[in-house]
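The data blocks that follow each hold one structure.
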Structure I
Amino acid sequence: MKQPHSLRVMSYNVQVGIATERAHHYVLHSWKHVLPHTHRLQNLDKVARLIKQFDIVGLQELDAGSLRSNYINLAEYLADRAQFPYWYTQVNRNFGRFAQHSSGLLTRYKPTEVVDIRLPSLIPGRRAIMARYGQEDNALAVFIIHLSLGKRARLNQLDYIADLVNQYPHAILMGDLNCQTHCDEMQLLFNKTHMHEPLQEVHTFPSWRPQHHIDHILVTSDLTVKSIDVLNHAYSDHLPIVMEVELPDSIKLDAVEVRDAVLASGAR
């Protein structure tokens, strides 16, 4: 694979493959969060066709294989359908056979390492994925996070993440942050790091009438944002946010070889 001058990245909260199109669907479709249903994989097939065109995808609200997902690891399922050679699953809350709440990384380039990060939270289960590409000063770090609903918890989590981000000169942070750009939590992150967000505000939630900018892709100041957009595909209660990022020449990304893909398929 040719060395890229830019990356196409996406962050998407897929709500366990549930297509929520109206507020009352939260009630009508609530059983789908605990029981299997025939349309889940059909909806995820649509998601797979959508994400196929991207280089690195961060996913939130997956299931790592339980009753509700017919014991299918949804990160693996999407990676297979979208032909991503490397995938990684992080289980956030483990309810045994009933639910395996998880986040996921899908990537066409080989990470040097992938780290499972436990975030501070009164309720266990909030975590982040950090994928590092390359070495030392020429490394690119990609963080995938799903923050808490409470403001105090988010402040603690972004304060913790900020210290990790500052270890890397080139970083991308993406996920469902459950807060908007102007909030105190985001300002704390911006003040402590060299991360920034494009001035253009994009609304991702709720998918049927997007009014809130709570899904984000943030980059450090050395990375140039070529474009940012929200895709109008309502396969979840969130819309996916996408960005094209120009990389410095010093960052080298390695393609995933077949043998690496086999190893990656066992990621947990």
Structure II
Amino acid sequence: MRVRAPRFAIPFDLALSQEAQALVAPLLLLALVTAGRSTLHLPEGVRDPIEDLMVLFGARLGAATEGEFTRMMLDGMLPLRAQALTLPGDPTLAVYPAVAALIAPDSEVTLSAVALQPRGLALLDALALLGAEIAIGEVRRGGADIIVRHSALVGTAIPAGLGIAPEDFPILAVAAASAEGETLLDGLGEGIRRLALTRSLRANGVECVEQQGGLLVRGKPRVPGGGNVITRLDPKLAMAFLVLGMAAEKPVTIDDGAAMQDLFPGFTEAFEHIGASFSVGVPA
């Protein structure tokens, strides 16, 4: 698809659905550099943290309630003021060291200044359903501290209603693989993503059964490991199974470590800091 942008953008007046929440931030950024007033009509409850950030920088952003919708108005091309910021960590990435602490015996990890966003909290809720011991520590403007301790995980059902994105299921599957009993990952969907996850689990001695729209994982506290994971350029699949290797009986290998560099630069260094051991070479 080739898109040719206009030389000068014009203000927009758009209504978004609940499913289009991911468009809020890029549209507001576009409005910020567009002369004139742009308007977004959002369903009740739909918002993005970037709204507060824009106001902090001096953007002229207004909101008015209209029934079940919120009308947001942003004046573009106005002077902004510089700020010194401390940005909280991504909760969807913080879940990887969290799961490492949960499945590696005698572990405790404190994740500092993590953003309390709905998507990340959904992942923590899913881990809590498995029996994870997770505590929210000090809450600051830069985020909250999250303390995670090794826990005796127990199989459960992870409902689709939690709203977990399909790409975030591999790390939940790793937690489920170390839980005693069966865990149903509902909402995973079907297709190549589930197939890659299923093959990766089975390659490491984890029993799993494909269900309609999901995956049933039969876990046990000690995972055999020893498998070679074909990542197919999926960074979250690669990171999840490296985490599995931290508690598996045999080392876990991924075929492409570069897959995760753009999403989580310094992944290996961060995990070596908490006790992981990595080696690079040609799989046997």
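For the read-out percent of Cα pairs over 31 Å apart, a value of 19 was computed from one structure; give its label from I, II.
Numbers: I: 19; II: 38.
Value 19 for percent of Cα pairs over 31 Å apart corresponds to I out of I, II.
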Review point. The value 2, 11, 19, 22, 20, 14, 9, 2, 0 for P(r) over Cα pairs in 5 Å bins from 0, in percent, for residues 76-187 alone was derived from one model only; which of I, II is it?
Key: I
Practice item. For structures I, II, calculate relative contact order in percent (Cα under 8 Å, 6 or more apart) and state which one comes out highest. Key: I
Check your understanding: With helix-only ellipticity at 222 nm (-39500 (n - 2.57) for each DSSP H run of 4 or more, over all residues; to 500) derived from the coordinates and found to be -8500, which of I, II does the value describe?
Key -> II
**Study point:** Origin of the value 1.4, where distance in nm of label points 7 Å out along Cα→Cβ at positions 92 and 196 was derived from one of I, II
**Key:** II
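Where a number appears in this text, it was derived from the coordinates with a stated rule and is not lab data. Here the structure is a predicted model, which means the values were calculated and not measured. Cβ atoms are built from the backbone, for glycine too; each structure is taken alone.
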